[in-house]
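Take a look at the structures listed below.
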Structure 1
Amino acid sequence: MRVLVAGATGVIGRALVPLLTSVGHDVVALSRTPGDGTVAADALDRSALHRAVREAAPDAVVNMLTAIPAAIDPRHLARDFALTNRLRTEGTRNLYEAAHDAGVEKFVAQGLAYAYDPAGQGAADEDAPLWQRPPKQFVPVLEALKELELRTADAGGTVLRFGHLYGPGTIYAPDGSFMRQVGAGKVPLVGGGHSVFSFTHTHDAATAVIAALDKPASRPLNIVDDHPAPLREWLPELARVIGAPQPKKAPAALARLAVGGWGVAFMNGLRGADNARAVLTLDWRPRYASWREGFAAELNGATTPR
């Protein structure tokens, strides 16, 4: 299958492209700059994108379009995600129109598995509602995700809702921004650290994309590990593994002054996700069943970032 990967230079794309090639797919990367095995176009430039997709002539399109900064200020999440929101809306519209005109019928797109309404109990399956009253800074992010999912469904494609990505190039990599903050003792347990995280290693995200390409289109699927964990459980363990100070406790009201409503919700209000439907639908299993295994593999020998 000839696969066009939009977002091939992102953290998932960098893991995905060599895996697609290794299992026999013919891969074309969509990039803003030309190179070997690429077609050049900005996803926000409709005319250029149509030309690029015609040139690529793919059988399938993988939509990993994002522009997420290496470090995010939770007080200004909407600002930091503005370009990603445009890529998920305007860029996705351009990409799918161009692919439709080129005769493409197979689509796989990147979504999020931590946008579920926190009012529910336990790990959320895909039928659970998305956040009903999200923090102000998360509103445009959520609206862009909803539009991405609607456009993908209209195109007959599958949205893979990834959890908190870790692995090379992510904020949880040894040189990532979150790891630097943990190493400096700057990540507290806000309000008790009740947020439940479902993690996804970049390799597991990539293998899920490959599995989705080989299956009929489906409703959104949670691509996460088997063991959702509250922040109060995994953050102290992460600090221990890298030799960082143990996280201090911080009242939610005090933390709100520093990180805003979204920052507090991220640390104390997220709901984890359940992967059972993806396991059955895609015949897929994460290589790292638990964040404990994945962090141990990624951070073996790592020390406190400086």
Structure 2
Amino acid sequence: MLTYNDIITLRDKLANGEIDLESAQAQYWKDFKEEQRSWHTKDWKERKAKIIKDKCEICGSKETLTLQHRSHPKSYSEYLREIKRSYTNEYIENNSEIDKSKFRDHILENYDYMPTPLCPSCMGKNPNIRVSKIPRYRCGDCKHEFDEAVYRSAIEMISIFYEDEDAYEVRDKCFVSKDKWENIHNLSNVRYWYQRQQAINKDAEKIGKEAFLLYLNDTIKYLSFEDTITACKKCAFNYDINRMELCPECKQYYKGLQYPTCIQCLPDEKRKAAIESIGFAKEMREIHKRLGID
């Protein structure tokens, strides 16, 4: 695992074009193990010892102190998704027109088509299928009864979509991707993912580099202890696991991060309402548990 200064050097080389993305990622991920944690490294412990204070900055305790991060870095995959989305939106704005023949070929090659059954009389969607009665189908719109439904072909669907992308006929999710995920899309979805792939193919290197630099910057900020405070084990646990911190008013009870004070420090009316609400929630959980629906 690279040290804090190693990562800064790597980031600067990548940003300045002294090293390409593939080499930078190879250096960063070399010998990286999923179970490894930065706070187990010698580099972390040595730098931590220089800045950690002698008491908890939240409650004043001097027992089992640690550095508590107030923010955590995103994963590289999160940054990659964000950058891909950004480049896709920009590509769509600048390339609104898609060649119909290329789009058609893309669909036929990459998707299976599951046509929606239609009434032969009014072309209404999804006629009711009858199990015991004959004829087999009965249209819910025009009440026509028939034995065989009709279907639009994939080519017809694409043609309708090009004439009016908001048309009623093309809203159904009837195109199934042929990859391992087998995602089901309507034609609007198919178009988006087609354009997304075009955007990624066009700027793959830039997208990867931009996302990786953001990830490295985030990691460097985390390793720098920039957004940290000294906290005891109890306060650190409440912050990380329970998403709670010590009430700034009474300095005695813990409160949710989203609230200004603990329940005990609320005005009488608000405190009473909060306690009643908590009591009701506990009762409901107990009822759900007894009924086996928790």
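Values in this text are rule-based calculations from the coordinates and carry no lab data. These numbers come from a predicted model, not from an experiment. Cβ atoms are built from the backbone, for glycine too; each structure is taken alone.
General remarks:
- Mean count of other Cβ atoms within 10 Å over residues 108-115 derived as 14.5 - corresponding label from 1, 2: 2
- Source structure (of 1, 2) for mean projected area of the Cα convex hull in nm², for residues 148-251 alone, computed value 14.6: 2
- For FRET efficiency 1/(1 + (r/R0)^6) of positions 188 and 268 (r between Cβ atoms, R0 = 41 Å, to 0.05) computed as 1.00, the structure of 1, 2 it came from: 1
- Test item: helix-only ellipticity at 222 nm (-39500 (n - 2.57) for each DSSP H run of 4 or more, over all residues; to 500) calculated as -15000, pick one of 1, 2: 2
- Top of 1, 2 by volume of the Cα convex hull per residue in Å³, for residues 76-219 alone, largest first: 2
- Highest-scoring label, criterion being FRET efficiency 1/(1 + (r/R0)^6) of positions 12 and 100 (r between Cβ atoms, R0 = 41 Å, to 0.05), among 1, 2: 1
- Parent structure of the calculated result 1.00, given that FRET efficiency 1/(1 + (r/R0)^6) of positions 212 and 284 (r between Cβ atoms, R0 = 35 Å, to 0.05) is the read-out and 1, 2 the choices: 1
- Per Rg/Rh (Cα atoms, Kirkwood Rh), the highest-valued of structures 1, 2: 2
- Computing mean count of other Cβ atoms within 10 Å over residues 4-11 across structures 1, 2 gives 16.9 for structure 2.
- Structure responsible for 5.4, with distance in nm of label points 7 Å out along Cα→Cβ at positions 132 and 276 calculated and labels 1, 2 on offer: 2
- Winner on relative contact order in percent (Cα under 8 Å, 6 or more apart) once structures 1, 2 are ranked, highest first: 2
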